[in-house]
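S.K.: The structures considered in this document are given below.
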Structure I
Amino acid sequence: MIRNGLGCMGAGMALILWLLMTGCSSETINSAKGDIQRNTADAREKLAEVQRKAQPIIDAAKPVTDAATNEAKKRLGQLSIGARVTAALKANQQLPSTIRVDADPDGKGIKLRGEVNSHEHKALAERIARDTLGPDFRVQNDLSTAY
């Protein structure tokens, strides 16, 4: 990859040094310098052309990448609230480990699903979820009771 022609210039200087050390004439050395300068200028022009051609593609891709980034953030938020509630429920020894926590698509709430042994366990699971998430999140308690 050509960054800004410096790689070509460095190689060109090494070539000139080698020509000097091998006893080449000043005409050969000047010719080599001219070739290096032309090649460097050509490389810079080609790089600029590639950048000009690539820019519309980069610009067109930006909305897609922005949308993908936003979707990823939303899904991570959903995972985060679901994981927090799941961990809090599993930490309570009174509740069964089979309670499922489903995050809402908007990332602003969860649903509790599954079966618990009593209405008290159902209420406890909901309280733990609400305490874990805080007042800005919805908790829908769809737990059923065995009795």
Structure II
Amino acid sequence: MSKAQLKKHLLKLTQEEVIDVILELYDARKEAKEYLDFYMNPNDDIKLDEYKKIIYNEFYPSRGEPKIRFSVCRKAVSDFKKLKPSPSFIADLMLFYIETGVNFTADYGDMWEQYYITLENNFGKAENIRRMWLGISRYFI
């Protein structure tokens, strides 16, 4: 279903029916619950800390060996972006990801080539977000 079809269908519903759909969605999907919770009470700092913990645990787990699954780190960044926080918080999370990877290398020694390529690519993405944010904030600060 496209957004246009969904919008058309939702416009046909009464306010009560729309509320019921949203409440069902809230109960059915963890992602929807998290998004709606953040929408109602947007606290960028708390959410940023939650997602930093996800990334940190990939490199420095409280138990066991480090897994260093870049897919988990990418998903954490992607999920955080979907909440639509301020771009500065997105850049902060991306730079934290890179910083944690660099610290891990300093602690455990040299890593494989793809490890460095992934960190470098994320640095470029973080820089693009920072530049975008600086361009926007110049007009609002």
Structure III
Amino acid sequence: MNTFSYVLQEVWRNQPHLVLISIFVLVIGLMAKMKLFTKANKNLWSAFVPIWDLISIMEMVGRPRRQWIYMCIPIFNIYFGFVLILEIAKSFGKTSRTQQILALVFNLFYLLNLALSFEEEYAGPVHKEVVKQSDAPLLNPI
């Protein structure tokens, strides 16, 4: 018997409420991502594909697409996840300290609130890439 299926059976037998709560949180998170992606004019189905949803989130907040790999680094992914939640809130116009603290504390339910609220509009990407000195426009000296 597979070890994973054995552990899953034991958890279901001993603590079925944990499995049901986990499924509930998973469904709520998927619904929130689907609605956020539709508000940001991203593909709805990208919420279900693991790497594609991270790339869509990077595009939604204005980060380079290649930064999805940061979510694969073990300790750094916690910090980067909080940064992404703050940038998603900013891209929907939530810029005050109180709103950002609420986004960090109630992240899943705050994103669900952003997704389901009719008043919230996607304002566009907020993350700006740093312009290199060589790419910066030159001032015309007189």
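S.K.: helix-only ellipticity at 222 nm (-39500 (n - 2.57) for each DSSP H run of 4 or more, over all residues; to 500) computed as -24000: which structure among I, II, III?
M.R.: I
S.K.: Quick one: Rg and Dmax of the Cα atoms in Å, for residues 35-98 alone came out at 11.9, 32 when computed from one of I, II, III, so which one is it?
M.R.: III
A short reminder: the numbers here are calculations on the coordinates, not readings from a lab. Computed from a predicted structure; not experimentally measured.
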